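Before anything else, here is the set of structures, which you'll find just below.
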Structure I
Amino acid sequence: MMIFRPILLVGCLCMFVQGDNGNNDYREPRPIQWTGGSYEWPCSSTKSIFKSSGRYISKNVIATRAQIYRDDVIVALPRYRPGVPATLAKTSLRGRGCQATLTPFPCWSLQEEGNCQALQSVVDIFLDNQDILWVLDIGVVNSLENPIRRCPPKVVALSVKTGKVVKILELSGLVCAASRLQYLVVDYAPDGRCYVYVSDAATRAILVYDVAAGKGYRVVLPKAITAGCTRRDVLYLALVRKACGSNVLYFTYLSSKRLFSIRTEFLRRGSAQGRVQDAGPKPAIIVILGTDNGSAIFFRYEGQPEVYRWDTNTQFKQDNFLPVYRSSTCQLATHALADYKRGRMRVLESNFPDYIQGTVGCGAVQQLSVLQGCF
């Protein structure tokens, strides 16, 4: 499996490193679990103020997406419910405790709810090979209880080296009131131009943003891709890089019976008409988890703990699905990501269904584990 440069600073609280010999050489990691969210506060009085005002409720914090950069992991902490003080945070892979400490990334001031210059609710993140972290902020908080639109949706580009904001892509002109933005990927054209693709599940579209030109447009997908879908469905994206040098975006709705793809050169031209390819029928409902930044896509079946790897250079059928991980705790994976420094794939998992139903008790249990047989 070919892995490119580090992508995103994923991870989630408390990593599973067994030890460090002082030479940057990690032993084979073991999974480490943590519950809810424990933050690094400026001072104890700030924490008390946040708790007393309801702006910090540990059990309402859950990491759903992550990326790893060197020895840090950056996690997306969507504001699904009240009490999430920081929606983007990082923690160290060298953490030794059983409960990781989250440090707001890049700082506390960028986490202020209601401040449209700050992040409101981060639902996805992507680290490109230029060490830029692209952050999808939908602008809506409390989305599981009483959705409130604090600010227009945007994509924020952050330097992971300096923590500085290098670009803000305003998406308000590309969406409508019904839009549901869910996933993003970042692509570089052969001429070096950067493009951001965002899935809009409610309008059957992919938002394409030309970063250099400072403008974006909507690419409406064929109606056929929604066959069998429910009203409020999930539109997954997975960007793969073929050995021939072309990039292909795979996409599917959760309830769709088929997987589709389109070469990104066609998205950059602004039209999907006649360009969408049917990769084949899905044997069951699948949840796309991520890629290795090469040709492999990782996924699981809905409600199932096993994670599979599919090499997109082969036909999309069960014979080509390689099992690479099975949770020992009945948790479900929400993201598969590359740990480039250590040459392995990891999976972020949690009891997300319990969190959605509000039955997590003192907080969602989260875990970061290593996928086996991927390299």
Structure II
Amino acid sequence: MLKLLLLICCLPHGGAASPISCYNDRGDATDWFHMYKLPKEADAAPGFTYLLLDEGSAGWTPGRGTINDTDGALGRTLAPLYSQKQSAELAYVLYNDQDQPRRNHKGGHTKGALVLDKCQGFWLIHSTPVFPPPRQAGHYQFPDSGARYGQNFLCVTFPLERFAVIGEQLHINQPNVYDCHVPQSFAASLPALAAVCNKTHVVAPANRSVALTSKGGAQFVSFAKGAAFNDDLYKSWVSPTLQSDLLVQFWIHSGGVLPSDCSAGRKVLDVTRISPAGTPPFSNSKDHSKWAVSPRPATDDDGGGWMCVADINRNQAEEKRGGGALCRRHAAVWKAYRAAALDCQPCGDGGGGEDCGG
């Protein structure tokens, strides 16, 4: 029945609205994009300059305008959420552990947005507090509070049926949902997503990884953990599962930060200095992003190493909170993030940094 519904609703027809999808700066629907908003100190337009890498890019390209522009990639992608012309058959879930300034929740340390119709939609994973605005705000806006530090974004376009699994992953994450609407017409095919929106308790595993294929066929691995996992996401799960060392960028302005770790036979090193696309280098103290990249490419083919956009920081408190990562192997994406990691904290060292050679 779901396949028949998808076939009917996804057939092109005259006068149709633009599809719910990730969009690039040119206004083209794209299967995915990565975005890096630069911190204020490394930015010619203080706090609002960004870099973009989408499926047609060989590497980072400068964003057109600023991240606050409605005709940029983020503004175009999120536009259906605020459009009064959008069909009533629209589902969305907005979640953020900081949905208000200086407000931290005990649930999952996770930030993102899902918007979908009966055909397809997008999953936006990001690191920005108080973002995106709730639907009732009526328009897209990037918060001034997000300007000071670096922020990271991953948007992926998925067909409708993938959101059944994505909803299950979100339920494990225990997100703070601050705005959502999952119409009854979606509930039968997407029960977990409806439960997340309604904050209905569902028994979920402590952690789970699943394969996710985008609308365009890109392969991802989704890692989701809940509070019961009670361990470091990167060292204790992602690194051994991917069989890869990891260089991890995360927010260090918190108590109980975990140092670089080489105890499990694989290196998980904390990134200390960053320069995406050769921009003026900045310290990890200026970056609120959460991402991880393997220090070397895989040896089995030319697909590059692993790259993950994540929710969780490496600190003791967040071992006990939900969150996760969406990981992939893609040569251009891996090279873009690997080149951005300049220095790392060596194992057994309380500070400083060295080349992230792994």
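Please treat every number below as a calculation from the coordinates, not as lab data. Computed from a prediction, not measured in an experiment: that's the story for all the values here. Cβ atoms are built from the backbone, for glycine too; each structure is taken alone.
Numbers at a glance
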read-out	value
Test item: distance in nm of label points 7 Å out along Cα→Cβ at positions 33 and 297 calculated as 3.2, pick one of I, II	I
Test item: Cα extents along the principal axes in Å calculated as 59, 46, 45, pick one of I, II	II
Structure responsible for -1500, with helix-only ellipticity at 222 nm (-39500 (n - 2.57) for each DSSP H run of 4 or more, over all residues; to 500) calculated and labels I, II on offer	I
Ranking I, II by mean count of other Cβ atoms within 10 Å over residues 217-224, the structure that comes out highest	II
